[in-house]
Structure P
Amino acid sequence: MDAREQLLQAALKVYSTSGVRGATTKRIAQEAGVNEVTLFRHFGSKDALLQEALAQQARALFEAALPPRPVDPSAELLAFARAHYTALWEHRELIRVAMGEFADHPESTHVACQASARFDAELQAYLTSLKSNGLASGDWDPDSAASMLLGTLFSDVMGRDCMPQCYLIPPEQAVEHYVSLFLRGIGVKAHVPVVASRTQA
């Protein structure tokens, strides 16, 4: 791994625990095993390094999981939801830090959330196609429907470890349950197994 990549990974690691203010060039350089001169030579400033590290991470998180034309909505949406949930879960600490710093560093928050924005855009396009191809019924709009599903997944990830009493169903089953409810809500016959209720968990 070259020095540039070491610095990008180190910046992301330090930012995830300490935010913009705590991610000093000295700490990042120490984490990367290089000197500060090397950091400035590659990136020019701390802000430029952090922006690139967050943007790189956002690009790596996003993998298109929905086909341009729906074939099996139940399987396709479940795979998509699982991929999004996993990405959120693995980077929940970074997301929390970025959101917590929105007032002082909105630019970092926007960059950190680029992957979620792309997930939303892809889901909206898929749902639009789903509806136009007659595979869903009812009076709903793709924008609101996408926000509902992604918001549910986001709420679960952000709340599960700090409010475990509210999330008694294991994550894998919970995602299946959310997708099953979502499919019924938009008028798609789901083939997702029904999981046990919370009182049975």
Structure Q
Amino acid sequence: MFRGLFLRELEHAFAAGTLNFFSAHRHLHEPAAFRRYLAPVREAEWVVYAKRPFAGPAQVLDYVGRYTHRVAISNNRLVCMDDGKVCFRWKDYRDGNRRKTMTLEAGEFIRRFLIHVLPDGLHRIRYYGFLGNCHRARKLELCRQLLNMAPAAAVSVQPPSDYRDRYEALTGRSLRQCSHCGVGMMLVIDCIAGVRVCSPVSDTS
């Protein structure tokens, strides 16, 4: 049923001229080519294959989270941008996962990037059941009552103001304790300014 509804709406969009085709799929703007492209899809079984994860549900959440909460391309994959062209690194899965570089016109690069941006009204993640947005607070409270759990208390966590506190919270190491004995407290007595090196003056005589 889902396959039939999806393909029907896809054909309506094609007939209305709201579909755009680029690059290797540019030829699909022809009605005959579009029909040939969809023919194998009509015969395929649209089923969901699911099995128990090997490493448990935590591994699945970690894997899916990397895709649902990240941008289409990270900054460390961008190599350079010169003369209106963008060069970036990518992984070719068809060639043994070899890392390669690709250079595209800036307009084409932006077009491919925007393909990964969802249109207005579409959500990347949808919650259902007791986590649905409409009734989440009321149903979570009911779940806590049924499980005899204590009411959830509002916890306000203030970020540490001092950089030494932030460093200790992130790394577990204290900048106040002596790094040698681990017991004594480090106190700032004085700050020594850096040595200024004067550049030699050229002889103009």
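None of the figures in this text is laboratory data; all of them are computed from the coordinates on show. Source: prediction; values computed, not measured. Cβ atoms are built from the backbone, for glycine too; each structure is taken alone.
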Value 6, calculated as relative contact order in percent (Cα under 8 Å, 6 or more apart) from one of P, Q, is from structure Q
For distance in nm of label points 7 Å out along Cα→Cβ at positions 43 and 171, structure among P, Q ranking highest is Q
Highest-scoring structure on distance in nm of label points 7 Å out along Cα→Cβ at positions 3 and 163 (candidates P, Q) is Q
Candidates P, Q; helix-only ellipticity at 222 nm (-39500 (n - 2.57) for each DSSP H run of 4 or more, over all residues; to 500) computed = -22500; producing structure is P
Value 0.55, calculated as FRET efficiency 1/(1 + (r/R0)^6) of positions 59 and 131 (r between Cβ atoms, R0 = 30 Å, to 0.05) from one of P, Q, is from structure P
Highest-scoring structure on mean count of other Cβ atoms within 10 Å over residues 91-98 (candidates P, Q) is P
Mean count of other Cβ atoms within 10 Å over residues 35-42, calculated, reads 11.2; among P, Q the input was structure Q
From the coordinates of one of P, Q, Cα extents along the principal axes in Å, for residues 99-186 alone came out at 59, 55, 26; that one is structure Q
Output 59, 38, 33 (Cα extents along the principal axes in Å, calculated) maps, among P, Q, to structure P
